[in-house]
Structures are given as C-alpha cells and as structure tokens.
Structure P
Amino acid sequence: MNKNILVVGTGTIGEPLIGLLAQHKEELGVDNVNFFKRTPLTDEQGKVEALIRKGANLVTTNDVIKDFKSMGFNVEDVEKSYKDSQVIIDCTPAGNKNWEEIYSKLSGEKRFMAQGSEHGFGPFFAWGINNDSLNQEQNKYLIASCNTHNIASIVKTFALDKSRDLNEGRFVCLRRANDVSQNDSFSPSPTITKHDNQEFGTHHARDVFELFQQEGEDLNLFSSAIKLPTQYMHTLWFNLSFEEKINLENISDDLENSEFLMSTEKLSSNKVFSFGRDHGYHGRLLSHGIIAKESLHVKDNNLTGYCFTPQDGNALLSSVAASVNYFYEDSWIDKMSIFNKYIFKNI
C-alpha cells in the first residue's frame, strides 16, 4: 500500500506544510503528497504551480476539475484522494465541520489531524512536548496552535524538565492583527480579548492545560490576550512562579539546553520575523518559541520574560511528525532529524 498524505487547504499553514512534506517525502518515506484546493483562482495560479514543482499533487472537487485543467494543471478528483490517503491533515477553519460531513465517513484506520482552532477535534499533539501521546489506537489529533506550542515549551523547559514545582504560570499573548499575506482582519488599535473562561482566562492556557493533562500533569495556568496593529509576529509575556527559589544562571542553562526553544538578543519582532523570512523554511521559523534572553528576569521564585511566537511555523513539524509516526512507528523520530537543518539555537 502506498503511503499517501492529503493536506486540505493552502493558506498560511497549509501552503508551507505541503511544501515541507513534498520536498522531503523521499527522506520521510512518503510516496505521495496531495493537496486539496477548492477554488481555481487565477491570482493563486503561481502558488499552485510552486507547490506542484515541489512535488505535490493537486486534487479538487469534480465540478472544477475542468477549470483547473484549463489553467494548465494536472488534477485529480479529491474523492479518490480521500480514499487513497492514509493521513489527512485539515488546515482550514472548518476541521470539525469537515469531520462531521466527510472524514467520519472514511475508514477509521486513517489518521486525521486538524489545526488548533478546531478545539474538540481530538487530543492535542505538539512535537517534542507529548510524543508519547501518539499511538495507533487513536485516529484523530488536534495539532496545537502556535501559542500553545510556545507556552507549552516554556512550561516544559523551565518547570517540568527540571522537576521544579510550578505554583502558577501566567501568560499574556500579544497577538499580531493579521499575517503579512492577508489584506483583511487588520486591527487599527490594540483590541482586548475577553476572558471568557473563568478558570483559564483565554483558551491559550486552557489548551496548554489540556495538553499536559494528557501527561498526567495538573497545572495552574492563566492567560490573557490582546491583538496589536502589527503583521509581524505574536509575542508572549510570561511569568512562572515556583515553589523554590531559582537563579538566572540556571535558567539561562535551561534555555541553552532546550531542544525546541531558541534564544535571541533581538528585542523587535520585526527583526525576528525578518530572520525567519531570510533563513527559515518557506519564511517560517520552525522552533516552538524564540526567547528574548535579555528580557529574562529572576526574583526569588519568579521567572519573567518575553518570547516571540513563530505563529504558523512551529505547528508545521507537529503535523509532519504525527504523519510520519503513523507510517513508521519505530523509526519516525529518526526520520524527523532531517529537519534539524532548519532549527537554530540563536538568531
């Protein structure tokens, strides 16, 4: 049986994910990477061509196959891809709806993934955070959102990995208004997100709590969020309160030894974003977070700092990892080492 992956959607998450899978499919042991684009837009003709050049295959609904062919593309019916793909990754804001209408009617032996906004789709997965949660008995996973990856890595690096008793973790997500590729949803002024969860504040802390709850952890976390008039990167303010006193030297060592957090002397999200644009994969940094090391502050048992979130970048490897794990349960971690060349320790 061929090892086929279908990516649904070609937006800010889907497009780089398709490229990442297609360009590395030989090393990953994947036979075919298909991508589903629903609408034949002439202004996105170049994007489709670029993804095909990377080695991906275009699929769409039967009613617009003729339109894509008139644009010069070889294209197949998505229904065939639904049947022939063992892994389906939904990168649209309609993952739960698509499950109800489409995926639930397919073979239960396939692996399905949706992005973090589709809460309830399945248990959270974040590459390097809860690898052990992947098992062949579970067929639905929710890929943690960008800020969930970032917060979880901070908690794991500075608390759980060092067996420090965490009294409380507080986080403020300073969110970009929209992506540089988007013309809509820009915010002309700072806009506060409601605290709509009595226990966790916003969904960011709730999602991290649920992720670690799968590991048997019961963490005291709270988050707030505000949308800022910028297109560059999310920035996260964090405060971790521990049971015992800590020192900055040990914290700096923890950061240096972290597998998924990088550090930077840059204090501008624009500078960090620009580095990712110039040196990252598809313009994306793939690390879970970028700690501004000059912002780290320790007082008694409290650690405070800022961390940049590479929004739609840090979730990419989680989608890839969950895909490769499905095909190669015993060797998937070794196969993921192909992406080490995209990971930086300092920028």
Structure Q
Amino acid sequence: MNLNWLLAFIPTAFALNAFHAHPTLVFLASALAIVPLAGLMEKATDALSDYLGPTYGGLLNATMGNGPELIIGVFALQNGLIDILKASIAGSIMGTLLFGMGLSLLAGGLRESRQSFDREMVSVNGSLLMLGAFGLVIPAVFKFGAKPDQEISLEISVVLFLVYLASMVYTLVTHKPAVGKPAVAAAMQEKGEPAEDSTSGWSRRTALWVLAGVAVALAFMSDLLTDSIDDAADAIGLTPVFAGVFLLALVGNAAQFMNSTSFAYKNRMTLALSVNLGATTQLVLLVAPVLVIAGNLMGLQMDLLFTQFELVGIILSVMVARSLLSDGSSTWLEGVLLMGVYCMLGIGFFYAPSP
C-alpha cells in the first residue's frame, strides 16, 4: 500500500505550527508525516544494503536516523532543555532495544519460526552497549556536586567517543564486510537466507540522495514533534516524565522501528538488528558524548547524570536485549518478551514523580 500521499502532512504540520494551532494537531500532523518518510528511508536502505551489505546498510540507516536527534539535541541545549534532552536519550535507548527490537523479532518470527543473524555483529554491539551503560553508571556513583559531575561526565564522554571511533575502525577496516551485490547475495545464501533484490530499483546515488533528503525532512518533523509534545501530553493526561521518556522516544524513532520491522519480516534479520543495535550504540557512544561536549563548549551544565529511574531502565534494557540475542537466533516469543519488559518499564515511568 502506497502511503506517499501522507507526505501532504509535512506542509500541513508547518502551516498548523505557523498559525499557532492546538499543539495536539501539530503533534498528530507531524507524526503522520513521519510514516511515508519511514517508507522512503526503508526503500533507500534496502537498495543500499544490496550494494553495501547488511552491516554497512544498517550502519548508514542508524546514522541517518540519529542525525536528526543530534541536531535537535543541539537546539534543545541552546534552549536550556537539558532534563528533557536526557530523558529523550534514555527513552530512545530503552525504546530501541526493547520495543523496536521486540517488534523486529516478533515480525521475523511470524514469517519464519526461527530467524538467524550475524552473531558477531550482535556480540560487538552488545559489548559496546555494556561499556556505554557502565560509562553512564560512573557519574551516578561518583556524585559530588554540579562542577565535579560535569567534569566527570565530560571526561567519560571523551572516552566513549574514542571507543566509538575505535569500533568504527574495527567494523569498517579490521572486520570489513564484503560489499557488492554478488557478494551480499552469496553471503545471504550461505546463511540460508533468500537473496532477494531491492524492490525500489534505485541506484546507489539515487538511494543516497533520497536517504539524505529524508534525514533532513525527519529533522524538521522531529523538531515540530519536540516543540508540541509537552502541551499534547498535557491534553491527553500524560505526565512530563512519561511523555519525555516514552511518547517522544516512540514517535521520534517511529521511522526506524517501521524500517527494522519491515526488514525482519522480509527475512533480513541481520539488517533489522543492525539498524536497531547500530542506532542504540551511536546514541550511547556518539550522540550523548557529543551533546555533553557541545554543552560544555556552550557553557551549559550538560552531563551524563541520569535520574535513578532512567539509569535502571537503560541498564535493564541492555542486559535483557544482550541476553536474548546471545545465541545468534531469535523467535517471535523473544520479541514478545522484549516488548513485555518495555511495557513494565512504561508502567513504572507512568507513576514516577517528576524530578
């Protein structure tokens, strides 16, 4: 079903915002505009993964998906929305590892009773996420005061960023995956996966331009969502904590979740998990550290000191996701388990008091 007609909600959302319409209307229009953008991003990533392989394709999709979040984070810093920004980061980590990946495992399991994927890719990303979670624990344990907390967070952010660069060298140079359409097809056939071609018929150049254009459009739509979410949450009776950690993360990452679920249903589980795990790894090791460094350069008190609820949620998400994916295969039940953990965390955050 072609949903490109929903692209009409892009100018609609801008018009509603310009005429100061009710924030709920702006929120709904922006959310609907994300749906066709997600479809275009999926087609572009699908086309590129045929040429670049699932590792590169997933990495590129994750980077494009986190690009808007990084841009919006810088604007949030300029506006002093530090607590909301950190809540959004925590919510994106939990939402991607539990809800997004749970949907992918469920969709793949409904298509095939047991799905297999690149175990080494999952292992590397899982180890990086454990290191990132450890880096987030340090500021909470060694909490002294505003200035020391900020300095600790800044130094840990530099370490996390350097680790991310090292992981990119390992992924792209040391453990360089095979590229090129024939190589990808051969690799998929070797693992028992169908080597299906991209249905878009796009060239690499076209797919790259589409992916870049969609990333820019998603940045603007996400910005409108961020501006309207507080008032929209009040209108439907949600607490600010729940809205920041769960509602904003779900809607802001809707495009990524739709893409990974579609890839999983097409028996491309390695690509689906690469999108989710790559996006989460970038959030912990790239987006959060860069925002801390940028905040310090702006003279703002941006740190890695998350609330107790957020920190527990992040650690649980990383441990549960890594445990379920450690055997290199998945079933639909494991997807239900991940989404079950997400729902339980959602209940806890719904009743959590505002900081």
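Work out the source of 6.6 here, i.e. which of P, Q gives that when distance in nm of label points 7 Å out along Cα→Cβ at positions 69 and 253 is computed. Working through the options, I get structure P. Here helix-only ellipticity at 222 nm (-39500 (n - 2.57) for each DSSP H run of 4 or more, over all residues; to 500) was calculated and came to -8000; which of the structures P, Q was it taken from? Only structure P yields this read-out.
Here FRET efficiency 1/(1 + (r/R0)^6) of positions 21 and 237 (r between Cβ atoms, R0 = 41 Å, to 0.05) was derived from just one of the structures P, Q, and that gives 1.00; the source is Q. Between structures P, Q, the greatest calculated value of relative contact order in percent (Cα under 8 Å, 6 or more apart) is seen in Q.
Comparison across structures P, Q (criterion: distance in nm of label points 7 Å out along Cα→Cβ at positions 101 and 125) gives the highest value for P.
Looking across P, Q, the calculation of distance in nm of label points 7 Å out along Cα→Cβ at positions 245 and 277 that yields 2.6 traces back to Q.
In this comparison of P, Q, the computed figure 0.85 for FRET efficiency 1/(1 + (r/R0)^6) of positions 85 and 333 (r between Cβ atoms, R0 = 30 Å, to 0.05) is attributed to P.
Every number in this text was worked out from the coordinates using simple rules, so none of it is lab data. Predicted model only: the values in this text are computed from it and were never measured. Cβ atoms are built from the backbone, for glycine too; each structure is taken alone.
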